[in-house]
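Colleague: Below you'll find the structures, each written out as structure tokens.
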Structure I
Amino acid sequence: MTRIVAIGRVHELAGYALAGVDVIDASDPDGVQHAWASLTDDVSLVLLTAEARAALPERLGAGDPLWAVIPA
């Protein structure tokens, strides 16, 4: 079974946890990069806050999981 993960400030993502999404609190660029690097192979979708997306490399690799920026 695959998982959905959300990365960003936890107060922006709390509602996603109610839907079964694994929320990783990352409040600064280093935390976001660490969270992204720690994703395991069972993660199929990553939801990012706009701030979290800005902290990641401009072009994510082809081997990375599917990702989307959530609306603010």
Structure II
Amino acid sequence: MSTSLLPPDYEGFLVQLKERIQQSQVQAIVTVNRELICLYWQVGHDIWEKQKQQAWGAKVIEQLAKDLRLAFPHIL
């Protein structure tokens, strides 16, 4: 569509929409990263607790890593 056929406030409106979309995308990334950091910390803490309380050794941890990789190949 020719820009001469567009309303006079179209360009400003477009800029505002693009900024809002970009801000939302950044906020979503920050939120996801925060959640993942919390998850990984909790997983590490839980593994540490098992090692401490139940004397889980390297073999158990190796098996746990293998099983998690199989269950979640796209993230590990």
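Colleague: Starting from the value 4.5: which structure in I, II was mean projected area of the Cα convex hull in nm² calculated from?
Modeller: Comparing all candidates, it corresponds to I.
Colleague: With mean count of other Cβ atoms within 10 Å over residues 8-15 coming out at 10.0, pick the structure among I, II it was computed from.
Modeller: On the way: I: 15.9; II: 10.0.
Computed on structure II.
Colleague: For which of I, II does helix-only ellipticity at 222 nm (-39500 (n - 2.57) for each DSSP H run of 4 or more, over all residues; to 500), calculated from the coordinates, equal -8500?
Modeller: It must be structure I, since only it matches.
Colleague: Another one. Comparing mean count of other Cβ atoms within 10 Å over residues 48-55 across I, II, which structure shows the greatest value?
Modeller: Details: I: 19.0; II: 10.5.
Sorting by mean count of other Cβ atoms within 10 Å over residues 48-55 in descending order puts I first.
Colleague: Comparing I, II, where is distance in nm of label points 7 Å out along Cα→Cβ at positions 32 and 56 highest?
Modeller: Numbers: I: 1.0; II: 2.7.
Largest calculated value belongs to II.
Rule-based calculations on the coordinates, nothing more; no lab input. Keep in mind that this is a model prediction, so the values were computed, not measured. Cβ atoms are built from the backbone, for glycine too; each structure is taken alone.
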